[in-house]
Structure I
Amino acid sequence: MTAANEHDVRQLLPLVAAIPAVGGKPGPPRRRPARLHGDRAYDSEGHRRILRWLGTTPVLARRGTEQGSGLGVYRWVVERTLSWLHQYRRLRIRYERRADIHQAFLDIGCLLICYKCLISSFC
């Protein structure tokens, strides 16, 4: 969670570093995703190099290229989830100055969305 006036690309590496271990398959749990999808705002050779060094394949759209990178196939999941969270006015317009309080409301919003998915055909 960052301020609205902070550029997204500055949070790319801290976000990847903060991903918790995910288990499921036999062997040690995976710490980082196999691929990272991003739009043109994340186009940076430095970030690509660091992601490859971390073992993540960067799938980042390049600036100055034609539309149709294929990221829309994955991006709609994020946009849909954000629209579900924006149903709650307190999350659409941030009133809290403290990040821990806003994070608590985000958690409650996610819980409510999951609850709606479980009891109905919301998802």
Structure II
Amino acid sequence: MAVAETQLGQTEQPPGSNESPAIAQYRSATAGAVAGAPWCAYFASWVAQQAGEPLGPQGQGLGSVSEIWSWAQGSGRAIPNGPGVVPRPGDLILFGDSHVGIVKEVLPNGQIATIEGNYEK
């Protein structure tokens, strides 16, 4: 979480471009990353790499939510949501097949606070 928190406030420059100096840095953690592509998985890969827990079979980073899910399933790390499942800080959380975030905390009301790349509130 400490690594992800250092990136709070990073935004696209210009807005809507999927680009910025920080996003270029996030892409560097993912083999085959494409400039201008959605970057939530690049962000998660960069944070994981910086934290010493790189994503992917060879730690090459993963560029899409579907790649993250496939890798997590294949490596025994995937935990499907269901009764009794409570994420921990630092866990990746997938929102369908289109977005990934990092769990910051589970709030007393059960909601999950996250830090995410490529998400505007």
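Read-outs throughout are calculated quantities, based only on the coordinates presented, and are distinct from any laboratory measurement. Small disclaimer: the values here were computed from a predicted structure and weren't measured. Cβ atoms are built from the backbone, for glycine too; each structure is taken alone.
Some points to look at:
- Distance in nm of label points 7 Å out along Cα→Cβ at positions 37 and 93 - highest-scoring structure of I, II: I
- Here helix-only ellipticity at 222 nm (-39500 (n - 2.57) for each DSSP H run of 4 or more, over all residues; to 500) was derived from just one of the structures I, II, and that gives -13000; the source is I.
- In terms of relative contact order in percent (Cα under 8 Å, 6 or more apart), the structure with the greatest value among I, II is II.
- Among I, II, structure where Cα Rg over 2.2 N^0.38 Å as derived comes to 1.02: II
- When Kirkwood radius over Cα pairs in Å, for residues 5-76 alone is computed for each of I, II, the largest belongs to: I
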